[in-house]
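Laboratory data are not the source of any read-out in this text; all were calculated from the coordinates shown. None of the values given here were measured: they were computed from a predicted structure. Cβ atoms are built from the backbone, for glycine too; each structure is taken alone.
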Structure I
Amino acid sequence: MIKTINLNNTKFTISAGFLPQVPKDEKPHIVFAGRSNAGKSTLINKLVHQNKLARTSSAPGKTMTINFYETDKTFYLVDLPGYGYAKRAETERKRWSGLVEGYFKKYADKNMALVVLLVDLKVGVTADDADMLGYMDNFAIPHIIVAAKADKLNKSQKQQNLDELKNAYPSREIIPFSALSGEGADEIRESILKFVNL
């Protein structure tokens, strides 16, 4: 029987700076990944109909914790620290890699997680995005691509960039998303609920 889930009933759980702080129960994880300033917090807020649940950092790349939000006591929305921020010190980049890779090895590799990878539709797939997609392929981690900031382009440029993204990754589920219009939000919610109800 498919459980009805109330996405509005989402609350902050913990900011984990170290792996032992990550929740230890067996609830599924919906993991939001992407470059710093890709719009992960904005997407989370849109999906759960709350404006200020997930907070954006005052400076891109500043956040170095994995933030967990529990939805209807059923699964977690997991906001990973953004990657690809050039000004981050080498020691901080190493800590980011250790924290995120350790998290994936512990949770995503057990098929407990669906990754929602945000790609800036205006910028396209960066080297860091490609590395993340390769990592998920190598370890068979379920994922979808959200073409974020779709409202930043005119209609023809948006379609051209979206076609290029789909041609580059033809086997992926790719959903254009606009925080302004809400385009794509229902499709992303559907993918999440399908995963957690499996």
Structure II
Amino acid sequence: MTTGYQIKEQSSLHHVTLQVVYWIDVFTRSRYSDIVIENLKYCQENKGLVIYAYVIMSNHIHLLLQSEGSDDLSGILRDFKSYTSKKLLESIENDTESRKEWMLFMFKRAAIKHKRNTVYQFWTHENHAEIIYSEKFIRQKIDYIHNNPVRAKIVQHPEDYLYSSARSYAGHESMLQVELLTTKWKTMI
């Protein structure tokens, strides 16, 4: 399935949204969010992923990112989604999870709809990637990402949400280190 949100400029700055199939609220448990954080750190350290902003919501993730030293942002995201889906499904299957049967049923149901899946599908196949082309668009996306938990009425202030780079931008300790955008950005198109 092709969408208008494909990554065509592999080394450019993008806003990406990754969604859990059927918008299943997986990341209401910190152990699942921690798996995502651990793998994002791995991608930063080993795959050249540069993250400028992020938020992990209950059923989706927003990232402002780019690939450094590699022209394969799509490949990094593919590997990230593949690895995290395996780890998250293992955790759901093996840990105490009250919604285990229902969640696995829904992930199996999603897999049936796509030939490239074997047993389960965790993430949707789309990355909903938007190339960032101006300073104004960067600020708009950072505000959008950081205010997600406020709009969802989870916290009153963006920097109060643990699984967000808003903490870094506010000068607080964060779960994941990001590159703070403090200067003008120029995307090469």
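Quick notes on this one:
- Origin of the value -12500, where helix-only ellipticity at 222 nm (-39500 (n - 2.57) for each DSSP H run of 4 or more, over all residues; to 500) was derived from one of I, II: II
- Among I, II, structure where relative contact order in percent (Cα under 8 Å, 6 or more apart) as derived comes to 30: II
- At a computed 19.8 (mean count of other Cβ atoms within 10 Å over residues 15-22), which of I, II: II
- Computed 15.1 for mean count of other Cβ atoms within 10 Å over residues 95-102 - originating structure among I, II: I
- Ranking I, II by mean count of other Cβ atoms within 10 Å over residues 7-14, the structure that comes out highest: II
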